[in-house]
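Below you'll find a set of structures to go through.
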Structure P
Amino acid sequence: MNGEFVVTPYGVTGDVDYDQLIEKFGTKRIDRTLLDRIGTYGPVHHMLRRDVFYSHRDLEWILNEYDKGNRFTLYTGRGPSGPIHLGHLMPWSFAKYLQDIFKVKLWFQLTDDEKFLYYDNLTLEETKKWGMENALDIIALGFDPKLTNLFLDTEYIKTMYPTAVRAAKKINFSTIKAVFGFDNSNNIGSIFFTSIQTVPCFLESIEQGRKVPCLIPCGIDQDPHFRITRDIAEGLGYYKPALIHAKLMPSLAGSEKMSTSSKTDTTIFTVDDKKTVKRKIMSAFTGGRVSVDEQRKLGGSPEICSVYQYQSYFFEPDDDKLKQLFEQCKSGKILCGECKGILFEKVWKFLENHQAKREAAKEIVDQFFVRD
């Protein structure tokens, strides 16, 4: 955090300086050496090549363990409070990439309890319902059912609670206040929740009866939760979880984080219809000039354009094609309307396929869930 931006698990505001976050959070940048090493296991994902996943904690260590035959497990999650948008899919699709190249198990936590505790307008029944709805989007990404465990906290709490209590005993209120900015107005459930979010890091260790490394792919905004987890992990008898952090996918309005609960016109949801998707993209913020003539003459600014960022983060994995798009924009050879049209075609093609897979997921959803 600084005076211009705030990054916590519960809110992101301002123009985020990702280099400063590395310094403030005490993480490490993913460098060329580490990218080359990842390339020995399989193709390097475009989100790694483009610095979207850009920061880590102990990634070298977890690869060392993997090379020694101590295979890691993956952990990520979702706080179910509404429909899924494209920003949610970004780290999950990266988690699938990790599952595919390393052939490792994924524990996927649906925190229906957390969203009930933090949102006054949601009942526990509603957050559970959203959890089951959100699970369809997760399954639609193509995770291996034999290597993927989804669970709702309220349905898996018998398994988690003994470890959560042990974790809670090692975390004092002053730590929670310092990390999350809580005060006396926060309900005691929200104060306890970090203990619950700690447990999935250790579920594979609990299941196997031995210490298993855990890698967490997540947005950089979620790192504070796991700084606390890392502080107490060894005292609980487990490895510290490793993390790999993504930058936050912007909304169609530009720099701000995509949101489920507000400004829905600048957020594309997986259940949006074709007309809605087109309207949102055609209204997106761009780096264009005030007139066609001026853009033809001076070119646009793709580095601040949400349409270009969508291509870079998610929808154009080919580096040469992305570079060509950048150069065409900078030179004025392509106008904003044409660029929006290109993005719309890609987004809708993806969503049309995703929505079909999402519907099919209803028939197999129980194959993915673990329950007490």
Structure Q
Amino acid sequence: MQSTDGLVDLDDERVLQEVGIYRYHHPLETSQEYRDRLQEIQDRIKGGIKGGTAVLASDMFTFNNSLAKGRRMTSDYSKLMLRAYNGEADTCVRSLRAGNVVTAKKRLEASADVIARLGAMMEMRINPDYHRIRVEEIELTADFLMKVQEEKEKARDERERLREERKAEQELAAERERLDKEHAHYLNALQAVSASGDQGAVAEITARLVAIDAAIKHNDFRAANIRAGYVYVISNTGAFGPNVVKIGMTRRLEPMDRVRELGDASVPFPFDVHALFFSADAVTLEMELHHAFHAVRLNHINDRREFFFAAPSAVRIVLAEKVGNLLEFAEAVEATQYLQSKKYWPAPSN
């Protein structure tokens, strides 16, 4: 940002906070499209330099009463000023970070103003058309950096999703194999006890076979229905503070395996579980919960980050509205490792 005294604010962190959510200046679909546009911009920049139209100046300036000497001086100064301007423009482009386009544009605008002021005697200034090209280059470069970051995050999330899907498929396949073996075992046992006439044992084994058949049916349903799974509500007070929850879903056979993975070495403490709810359409249920708490997301830039400023009790109310009878929900959690560790933390400095 630019202050009232004409100085450009170079504090990127403050500028980014003031700007907020990044808006693309030139919306394109892919980073490759931005590369192509940037190449076009480079060709236009070179054309302006080679054509001598990048700097405007009077051709009537005289030096020692000589128009010819004045024009030579104007030409030399124009090259010098253009070199300085292009150097600043190149620095602005090289130092860009995704989302930090405001500072770069202000710096380049300030450079053009300085050149106009210093070259006032010769009516020298950067051609506004050339300046617009270089500003567009900054905007496209910022857009390109943001698009690359976005594509990388999408690719990373997609890889994580596919890993989760493969784990779920492998677990469900292994569970079906285990159930098939158990079913075969009890069938053999049923034949043996039937021959012995032990009706009590027959009834017990028959009941076990019915339970196994139900488990096989449920397992096959989950394997066939990719939308079925567990919606989880978890928190990590030691890592994120109170009243911050993560709302996600997993198709894993044992949903706690996913929760334990999320609480790996990337966070100081394991996650605590408020709810694990199985749904035939966990994808839709998760999406509805995300929508309900969208305004209180921690990350308003990347919707794939599933953390929200919300008390567990608030999530419980919304979840109950969506699913009806909610049997189990823990509003208070143990956070054992966090509470046991707090007394060993250094005292906060003033």
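Who wins on FRET efficiency 1/(1 + (r/R0)^6) of positions 64 and 104 (r between Cβ atoms, R0 = 41 Å, to 0.05) among P, Q, i.e. which is largest? Please report the intermediate quantities before stating the final value.
Working: P: 1.00; Q: 0.50.
Largest calculated value belongs to P.
Out of P, Q, which one gives 13 for relative contact order in percent (Cα under 8 Å, 6 or more apart) as computed from the coordinates? Intermediate values should be presented prior to the final figure.
Details: P: 21; Q: 13.
Structure of origin is Q.
If FRET efficiency 1/(1 + (r/R0)^6) of positions 240 and 272 (r between Cβ atoms, R0 = 35 Å, to 0.05) computes to 0.35, which of P, Q did it come from? Please report the intermediate quantities before stating the final value.
On the way: P: 0.35; Q: 1.00.
Considering all the candidates, the number was obtained from P.
Which of P, Q yields 41 for percent of Cα pairs over 27 Å apart, for residues 176-319 alone, as computed?
On the way: P: 47; Q: 41.
Attributed to the structure labelled Q.
Comparing Rg/Rh (Cα atoms, Kirkwood Rh) across P, Q, which structure shows the greatest value?
Working: P: 0.96; Q: 1.24.
Checked P, Q; max of Rg/Rh (Cα atoms, Kirkwood Rh) sits with Q.
Looking just at mean count of other Cβ atoms within 10 Å over residues 56-63, which of the labels P, Q belongs to the structure with the highest value? Each step should come with its number before you reach the end.
Values: P: 19.5; Q: 14.4.
Sorting by mean count of other Cβ atoms within 10 Å over residues 56-63 in descending order puts P first.
For the read-out distance in nm of label points 7 Å out along Cα→Cβ at positions 192 and 248, a value of 2.9 was computed from one structure; give its label from P, Q.
Details: P: 2.9; Q: 4.5.
The read-out was computed on structure P.
Here helix-only ellipticity at 222 nm (-39500 (n - 2.57) for each DSSP H run of 4 or more, over all residues; to 500) has been calculated and equals -14500, so which of P, Q was it run on? All intermediate terms of the calculation are to be shown ahead of the outcome.
Values: P: -14500; Q: -20500.
Working through the options, I get structure P.
Here, each number is a calculation from the coordinates, and none is a lab measurement. Owing to the predicted nature of the structure, the values given are computational and were not obtained by experimental measurement. Cβ atoms are built from the backbone, for glycine too; each structure is taken alone.
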